[in-house]
Structure P
Amino acid sequence: MESNIKVLIVDDHKLISEAWSSLLKDAPDIQVIGTADNVDDAYDMSLQHKPEIVLMDINLGAGSGFDATEKINNSLPKTRVIGLSLHDDITYVKKFLSIGAKGYLTKNTSKSELIEAIHSVFKGETFIAADIKDRYFTSLLNVDPAEAKKELTMKEIEIVKHIAQGLTSKEIAEKLFISHRTVETHRHNILKKLDMPNSAQLSSWAKDKGYV
């Protein structure tokens, strides 16, 4: 029988962290061992407490849930990460699972689904939220090669998010610690990949996809 599944919650909004903690406080076999709101704290607390499950907000204000997940997976192979996000775009789901996460929930998930996800992932299973599960598995069975070429890399997704937020290439470069020329190259490649004429259309597309 499962007992004492240690859970770390990572979200940069305190109210959301408290809400997730509240949902789990009455679960008899789940123990929330703490919360973190950035990549470094998430990693440090994972090393310190060695949780079985990390509930990871994908869009952290300071850093990326992708980065935190990769760091945790590399150092703590027994710790399993479940993504939490407003994004229900299947490309986003695939990319998060591809870096080693074992589950993906939208922030519309219910208490019962959250607890089910923790138990399933703790057992070694992969858990996808019910509201996106059908689309996710359908996408695995029906891969259009032309569409596959349009999928953005994680770095490109980060840049698209910043473009949609109105940041200039210089500001994006400073934020991501890369050169201005590298940002411009990514911007060009993204527009070409998605067959879009300009950043304004790209921003509109990103907002429709839920990247912002």
Structure Q
Amino acid sequence: MIAGTVYGVVLNDRTERETLAGTFGAPPYKAPPKAPVLYIKSRNTFNVSGAPVALPSGLREVEAAATLGLLFGRDAAKCDAASALGYVAAACLALDVCEPQENYYRPAVRQRCRDGFLPLGEFAPFDPALLNGEIVTAVDGKEAHRWNLSRLARDAATLIADITDFMTLSAGDLLLIGLPHDAPRVKAGQRVTVTSAELPALETVFVREDAI
């Protein structure tokens, strides 16, 4: 059960970082990020598998990025990579919905924190083997995206260690460990299913806000 905060991580896709290498050297960034780049999915975004995601009028399409969420069973602070996964109690599939954005320079609160913009699958006990799997996204029954968590620039253990070097991840917090830069875009009327081995599937349908 999520009793705390949901944290997401951008720029943890190795392929994306390679693509943006030239951009990082220019203003306003001037250098690649050295620490994990975090954002928060507020409680109003929480949604459950099977429930619809409402798109407001004027928003033609959204990015639907499937990822893995790690639920912390106890407080993690200043932990090293070797012990980091021991703080994780459960895992679930997550679909981080966001308005398409061109850069990460400004906080994307409006883009990421609309109501219902975080459908979550059912939780299962955490097994480190989950971190070796592929996450598959189907749109209207056809595979639209597949990515392997080996693409992460920081693997889950390293990510937890680097985050807890400067802040505590508390029991009940959920960490979304990274987003694929090439996530599919979807429109109202489309159904999305996310699957990965050994985890309950996640399913949602995108609808117009005025239709519910």
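With FRET efficiency 1/(1 + (r/R0)^6) of positions 64 and 80 (r between Cβ atoms, R0 = 35 Å, to 0.05) computed per structure, which member of P, Q shows the largest figure?
Working: P: 1.00; Q: 0.55.
Largest calculated value belongs to P.
Of the structures labelled P, Q, which one yields -16000 when helix-only ellipticity at 222 nm (-39500 (n - 2.57) for each DSSP H run of 4 or more, over all residues; to 500) is computed from its coordinates?
Label of the originating structure: P.
Which of the displayed structures (P, Q) returns the greatest value of relative contact order in percent (Cα under 8 Å, 6 or more apart) on calculation? Numbers along the way, then the final one.
Details: P: 14; Q: 35.
For this comparison of relative contact order in percent (Cα under 8 Å, 6 or more apart), the top structure is Q.
One of P, Q was used to compute distance in nm of label points 7 Å out along Cα→Cβ at positions 96 and 184, and the answer was 1.9. Which one was it? Don't jump to the answer; show the numbers that get you there.
On the way: P: 3.5; Q: 1.9.
The value was obtained from structure Q.
Read the figures in this text as sums done on the coordinates, not as results from a lab. A quick note: this is a predicted structure, and the numbers were derived from the prediction, not measured. Cβ atoms are built from the backbone, for glycine too; each structure is taken alone.
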